[in-house]
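Values quoted throughout were computed directly from the atomic coordinates according to the rules given, and no laboratory measurement underlies them. Just so we're clear, the structure is a prediction, and the values are computed from it rather than from any experiment. Cβ atoms are built from the backbone, for glycine too; each structure is taken alone.
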Structure I
């Protein structure tokens, strides 16, 4: 069975591109904002990793991370952002994010980070 990833981004094109790239190795779920993402996480206990934008309407990525950590702290979160704010990456990592990348995403680096995060979870389980 393929590991399951939730892609959270308010830009449909970004969600679709990442989903296409990752769908050969992973079961993909998508959400357009943090609120939808939390609902999908609650409904699907098999989601093993969240790949999220930071700047989104309704609930931004940092708030999403806080809710994930409060509810299921075993789900690693990798952030991607198109508008890096100084100190945001450090803050996200300190709050429990697994990794932080800027757009355009280096797909090789993203793939390596996802594999590493999922491997760490399977080793800890």
Structure II
């Protein structure tokens, strides 16, 4: 999955939150001073090229909709992060989080309980 820039992710959040949108509607979701229509249109086309959005044609305008859900994006981003920064080791990620977040033994036990519950469901 391709990575998104911060601005592209910001635009995608509107689609994930609101669903199908015309660029004109997207502009209206922003506070003043609103970004220019052409600027958002460029981001939307980029997101479509990257496979995150698609569109339906309505006369001379397009209504865009998400192709990749927020959950799928989040999971893909996490996988890329683990692969890139932790040698594809989720154990290293958890170990790092325990060290960096100074988790207590009780919090780690709670995490293990959660993992056991998920494992038992399978």
Structure III
């Protein structure tokens, strides 16, 4: 197994471990974060009904209007604020944070801080 495959396998293993412990419900949905080298994505998901309540990413027109790039902590914090605002508009105040197998550091932490500053509780 080459190095890239080993890293991807480790990430998938951590994703499964984290998601096995988290379940998003209608009262407390799951805030899922997906990070790539160029962008960051966030979704608020109700796992019981298998529905996505709201989404935000660095590809959204609302984010693109700011003129920022999508691969730094400032962008992640702005995406966190956007997802927090959209979740609050949808009636969600509390979420369970799903870091998607990534460590709680850097862009993932910045997104969480941005969502908290928008009013989400977790």
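Structure notes:
- When mean count of other Cβ atoms within 10 Å over residues 46-53 is calculated for each of I, II, III, the greatest value falls to I.
- Answer label among I, II, III for the case where Rg/Rh (Cα atoms, Kirkwood Rh), calculated from the coordinates, equals 0.98: III
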